[in-house]
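Have a look at these structures, which come just after this line.
Read the figures in this text as sums done on the coordinates, not as results from a lab. Bear in mind that the values here come from a model prediction, so they are computed numbers and not experimental data. Cβ atoms are built from the backbone, for glycine too; each structure is taken alone.
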Structure 1
Amino acid sequence: MSSLTLALLIFGLCYVLIMTERLHKTIVALFGAALMISLGVVSQEEAFYSHEFGVDYNVVFLLIGMMVIINIVRETGLFEVLAIWAAQRANAKPFRLLVLLAILTAALSAMLDNVTTVLLMAPVTLAITKRLELNPVAFLMTEALASNIGGTATLVGDPPNIMIASKAELSYLDFLFVMGPIVVVMMTVFLTVLWLIFGRTMTVAPHLREAVLALSSREAVPDESFLRRCLILLVVVNVGFCVHSLVHLEPATIALLGASLFMVIGHARRKPEDNEELTYLAEVEWKTIFFFIGLFILVGGLVKVGVIRYLADQLVAVTRGNLAGSTMAVLWGSAILSAVVDNIPYVAAMNPLIVDLARSLHPEITDYVALVHQPDIIPLWWALALGACLGGNGTIIGASANVVIVDIARKSGYRITFWQFFKFGFPVMIGSVALSAIYLWLVFLR
């Protein structure tokens, strides 16, 4: 059996298993990666040391560093303080609270990542809506959508962005300056839609509002000095992301340095009798990390045998090399596909496709950075990022944050059905992608 056939069979089987969730996606990805190596589709050296065919360690270590940082920040009570602040700032009026929580979720998703943000915000939202005797489903679905929109704005906001930035040699500031403006526009439109749907229907009893207004944010903070130190360090890490290209450090290096410093101040506040010094590392989502490792090798196999190059050539043929046609095809195709499949394996497959498309259009360019930064290639990276991130709002299974929100709601006794989420999320997805198409045309294509 040829390497091409083997690669297609292994990748296709793994993709189906990931979509159907018959096995945990980490098991599937690692098994598929092991098959790719064992059967000779990619060599061991290519799998572990090749940037083109193997593991992208910039992505892996950036994720590990950010997960450690978030695990430590969680202990400060910062997120509970922000939720109480939002409730009191909204005067405990339900629609105002919905808007503020949506804005807060989007902002945090831009600084952290969307999955972590909903994991932290959802329990607090449930607690506040319980005090106000409100059904939390609208709040939770809103936070899921806001997290996906907000996470689009920065390099660290959504795993697909991390992957795209690493492959396309894009910086934190590149993402912030290009994606930030359209995310602000999309959030403004999203909040307007929320007002049309919920603006006049949410009410709460006066005595319940008074109880929430009486909450003290100080009670949510176990150690104020620890919170202050973490806030300062969080600002330093984000500044590091902004200037990483100037100091010639990868975002992964900034994240690992920040995580190390966070662990130092976290260790300093532990009691001598506490033996669990490395819980911050134990709490890293290692399943996610190993999923990425396996996925990179799986996609590397497709790149090695030429599948991705063939697809790139077909895209050139269909769009006849037209920049606007290619950009819109990538944007809308990514959005629709990301609504029905996990956007992480999708982006992992699309990244090398765009690189090979660039090679098809510019065979004379040998410098990699110059190649992927060509004026007729750069819009494709932004189209991929926007489509993959925003497409996740289309269905429950389109983004990891959606799955997390639904699971949290279920555990709290509230059911969010596929169609319930679809009726709310899919129109938001279509609207946000349409705005993205206009934005890309105005900035890059006209």
Structure 2
Amino acid sequence: MRKWLIMMLTVVMFGGLLAGCGGSGGSSSGGDNGDNGKSGGKVQLTFWGDWGGEGQKQFETMVDAFNKSQDRIEVKYMLQQDMVTKFLTAATSGGAPDILFWDRWRTSLYAPKNVLRPIDEYITRDGLNPDDFYEESLKELTHDGKLYGLPLTVDARALFYNKKMFADAGLQPPTTWDELEQAAKTLTKWNGSKLEVAGFSMGDPGLFNMYLQQAGGQMLTEDGKTNFNNEQGKQVLEFWQRLLNEDKVYKIGFEEGLGEGNDAFVTGKVAMLYTGPWMMSTYNKYGKDLDYGIVPPPSGPNGDQGSVMGGFGLVIPQGSKHPEEAWEFIKWWTANKDNALLWAKTSLNMPGFKPALADPFFTEDPLWKPFTETLEFAKTRPTHPGYSVMEENAVIPNLELFMQNKQSLDDTLKKAQEQGDKLLADNASVE
């Protein structure tokens, strides 16, 4: 369907020329750290991650490529369920791995526990340019002025839309909230009291942060307090209220139980939705007749753009027995254009290395290009140690009540603020 299939064949056939890649590697599902010494003259490194299945195969492709690119270091990927818990245990018992696959937002939680090794000296010594990485992604890997890893992937939410539905209705992809609302109203179909086609998916209150950016706001103040019980937060909920209760473009619960081949976007039951590049493989696999497009998120009432940047990184545990060699592996994978592209074409993830994202593979593909454009303004979650607890236990529950018409707009913002500020204060330190 898309040109990446051809390029993937090229990677398989000529991978040795691109980055020295080879066949598949082994795996482990246990918590044993393995042989961390030298075997056959090579330094043995263990690489922990919690991606199994296809993700494990993708990791092993990169590990094999690295192992065949040189003759000093041999890396072994080891799948770990409940990885963070096992890592914290291993960090105190001398059994830490050498490299860790890392959800970047966790850095502010665990760097203060002295279980991660700063990499600033390696960055300086080897002359890496921080401008080759998105500032927001580096910010997530930084605590107290120290950098603890490099970005492996980046992602952001963008607007997916059903091109056939838009063409049949004579619509163009929306660029503003007003245009999104009008398109959603036009594409929504009700049969009496039954919603048959939702013009716009509104099933995820966790996207509040993104909408708040589009309204010109931000989730937290500089001194670590909530910052959404204000005009910007009100604009977001007023917009949601119109879409749900006046325009009736969506019904809460409409997509419950749907996924994979029954996904509401795949089956044409949803005309537009916010999601990320990770869903393209699902849509391509199951949506044989689905013709979809992607555009950056529409701007808010004052022209502000917003999206949430996410993604993963690679870090070196403080207990690594071979930090220099671990760094060589991380640098090879995340700070080399050819290898970052190999990773992108193997996994269909967006690499964290900006020179790789400047490759035609991304810039000339109409489905990838909107994400590279969105990454230019997307923001990561706040790095406050208590942010995830606050969002999960104060913001989202109150938003759910609001979306179910069980709580007023003013009460929703007020209660989320009060509960959120308490959780932020209670979780301000993880020392």
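Out of 1, 2, choose the structure whose coordinates give Cα Rg over 2.2 N^0.38 Å, for residues 85-292 alone equal to 1.14 when calculated. The value was obtained from structure 1.
If log10 I(q)/I(0) by the Debye sum over Cα atoms at q = 0.11, 0.20, 0.23 Å⁻¹, for residues 101-220 alone is calculated from each of 1, 2, which structure is the one that comes out at -0.44, -1.08, -1.25? Answer by label: 1. Identify which of structures 1, 2 gives the largest calculated value of distance in nm of label points 7 Å out along Cα→Cβ at positions 213 and 413. Top value of distance in nm of label points 7 Å out along Cα→Cβ at positions 213 and 413, among 1, 2, belongs to structure 1. When helix-only ellipticity at 222 nm (-39500 (n - 2.57) for each DSSP H run of 4 or more, over all residues; to 500) is computed across structures 1, 2, the figure -11000 traces back to 2. Between structures 1, 2, the greatest calculated value of mean count of other Cβ atoms within 10 Å over residues 149-156 is seen in 1.
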